[in-house]
1. If distance in nm of label points 7 Å out along Cα→Cβ at positions 25 and 473 is computed to be 2.3, which of I, II is the source?
2. Taking 11 as the value of relative contact order in percent (Cα under 8 Å, 6 or more apart) derived from one of the structures shown (I, II), identify that structure.
3. Tell me which structure, out of I, II, gives 27.9, 85 once Rg and Dmax of the Cα atoms in Å, for residues 353-520 alone is calculated.
4. With helix-only ellipticity at 222 nm (-39500 (n - 2.57) for each DSSP H run of 4 or more, over all residues; to 500) derived from the coordinates and found to be -8000, which of I, II does the value describe?
Structure I
């Protein structure tokens, strides 16, 4: 089975709310997971002491981090409102997501039905980690923005959720549980932001917990295969979290965290798989399979999702802090939120030995290839970020490619100009201390602030030139600084051994078996069928070294200007020789460690990645 993956690793967050002076109204919701009818669940909202002339009840058009307008109100039907005597109130639907309730002075209840998104036939499918699932007696995914609405202007009020549960299922979440029994869970959230930020998954219990520093980490798993368990996943995730703890210089920046993982043996309706992160949890929708295949995927994605605790959860702009669920305004700094997070995810793992140096280098090379070949390079990254919901929606995935490369380049600027006394991690920790979750920055001021905080004005110059304009990243220069040869394309000279077909005879000797594709050089050499290859110049030819010999001829034609091959032909020794034939061809996306790296490049690479130990030149 083939799955289309979007490492579309997404952003969820909450922000501290000042409770003094806010409307004392409390949302009191009830949902019964035992009463599924026509694949729908009924939701009821009890209302006390809400005296308003008119109310607008609504669901989000978009939630933070999905970067797509989904209109969750499309999945709500049969919405009704009642007064204290049980009489229906007049309702007018405004659009997909909003209902106007008239004469609301005595309103006491709202009820409606919810269809889940995971099996919908409606257009514009929702990425499963941001959607909802209703699978009677088996699984319920409560991404709360898909089940529970809110009144316009009242997102900072307390929410209480009463969930009547099937006793065979267990609810996994980071939400606070006020009541927890086999048949009833009661959750509270201090605001709609916090409610949206905490998904709940009900399934047959398979859970585990680990402790990393001062952080309690829970894993809740739904898997159709018994070979993968929450306990096994927790053991492997602990390696990732320990690496991130070390990378962040101490304890993790939260005292509790939950990994909610849904493994499936069939693709979802969105065609995508991946995860969505939150402040104290992350939700995963991934394929099932053998542990050795799936667990590395979980580790890689979890490394990214967990680092969102740093940005944008602790470092974010005003556009994110004051998020509008109906008509959002995007920040221009996706390079910071997704790019830096993606970069740190890999960097923490390689610096702490969870992945090897060669694997990491290969991932950087792949990001360069994707960013230069798959996306429009004539758009400033800040412009793309602002327009990612509409005009530049197709360019959004580049945040995980070019966004990470922007972060890499900035890291090298800081390392180089501070002689290794600072790096990008230190800068991010300074930004987190300056702002934090409840103090947003202004989009237009960030580059200047970075220069001031780091004390390195070259950081501001770099960001303005390569992020705030459409000037291409100086990839060749960046890579050369750390001893890596990179070129988007380069004309190279190659040689040839004759393009002959070689096989092995009964005496384990190499001989010419096929001349159907022999090239100009092979014809000049005078190869004949059956020739047994004995020597290349003065070097004996064997099965063990034939590949090295051919590679030397092909890759170093100017070094080997004359080729001599000794063969045995019908019992006689024959010496073949010819001048090397040099071909010129264009090779794309050259990315390789420079074996003759300078001391300066070696020093900077060690500042970047640590002491070199396992690179394969």
Structure II
């Protein structure tokens, strides 16, 4: 099959290219990245953000943390009350600065998933007082500049949840009043067929407030009304697919066809990097994998190099040509120019079964091997005599090439370039000569989380949160009490005192998990003596995290403020396996620190020690709700504070 395609600006230019990006957050997806030692941490960041090296991402979107679960964990808020502001919490500030140091032109986007409880004023609705919520988001933008010298370019509304038209207008006015007229609003970060486009068409003030229409998982399609608004359209969250060869095919297909079918000028992948535990939900749905900081291992997944086919040959501000579309034999092509003589053509021929995304469903279609003649017209005819060719072969072929420079394709005197297009390939033809396939020495092999492991929470990290703990409800941070006289001046503390305006159905208890999914023993000191909680727990075999954390089974050893202790098989503490009341000898001092060791042996015998003495024993029956494996965890019985110290794992 042979076909010809005209490439040129004879009929003018098309939409402005806004970039390709990755999303950090939407569930603490970058949690483990900061744990990496050098040089591996810098290498990972170079592969993601350094221009002309790896993915060379042009957009970084981050979660505006709200202390609530948002897929893989919770992210800390910058305001825990109307009078509390702290711009050192969490790690998104650090990540944005690292991205900006590599690419000063990178676009920065912020979006809330959850909100701290005070925003909802006792409800699950963040728009109870629109002025307060608008100020909360505006303060995040101002804090980024004041404390980190970061200029935020875009903010969103509320991820994949109902939008409020009046709030969007108030947010626009609040940003403007703070001197942030340059910050554009993306709305509504939800379904492509949501009513925001219709509302924009019928509401001039809303039209003026919204800068970009953001859709999630659009299947490369935009509604007729969305296109009629004339606004930039972004796939502001897309992909979310396992990062194997099929995931790379998904990414290659939508990067082109989001524009060809849906007029979308930016696509942002959820997620940027798998830096969360494998046993949390949506394992490795990312551009790159780095979730073994204890070993230094990271993985350059194929979607990273698929990204390079666009990002290393274009920049935001380039213009799409109007001569883009589908290939006769299946697949698609897009062409872009910097309007200074440079030309880039990106071609994909992804077959159906090798490019299925996790969502939405993909209708059947066919692709075949084909030859294509690209005919350069307009300002390119006679000006371009050769195009650099970069090639990736995906699919199930025995020999796969990934982002390989294949030399140059000649353009004849008639402006024609002939090229063969195999099935399941990505090809870039470009006048740009600066692209490279960056490389570092092979990182160390991945290993399981090593033991023995310990943490005394003396905070040598420079971050607000200890390495390796992954909060699933609530927020756990380093805590320092200089006046303490009990040897526990520096501890690990749950600090959220009010249930957030949730995005998931967060548990009514707070919980943080850590480590190898096979760990069977935990030792830690616990104190609730002057804390607001009525109990705290130490747990093993916790089998769920993410938005399913509420339903997590395991072995939970509870220390209650009334002096009693108990062992339960669930986070809700409704399935009690064994307990000891305060008027028995439980070896528990509710008014002091208690040293706890919880373990289960190969015979399914559970032992809980308090202050060196056996407090509870239990044998798990053959038929039981207790999982065989799971995380080690710490937590509180409600959204109250509790302290932990001298954490250690010595054996499985």
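Please treat every number below as a calculation from the coordinates, not as lab data. Given the structure is predicted, the values throughout are model-derived calculations rather than measurements. Cβ atoms are built from the backbone, for glycine too; each structure is taken alone.
1. Working: I: 4.7; II: 2.3.
Going label by label, the one that fits is II.
2. Details: I: 11; II: 15.
Of the structures listed, the value fits I.
3. Working: I: 23.3, 77; II: 27.9, 85.
Corresponding structure: II.
4. Working: I: -8000; II: -4500.
Label of the originating structure: I.
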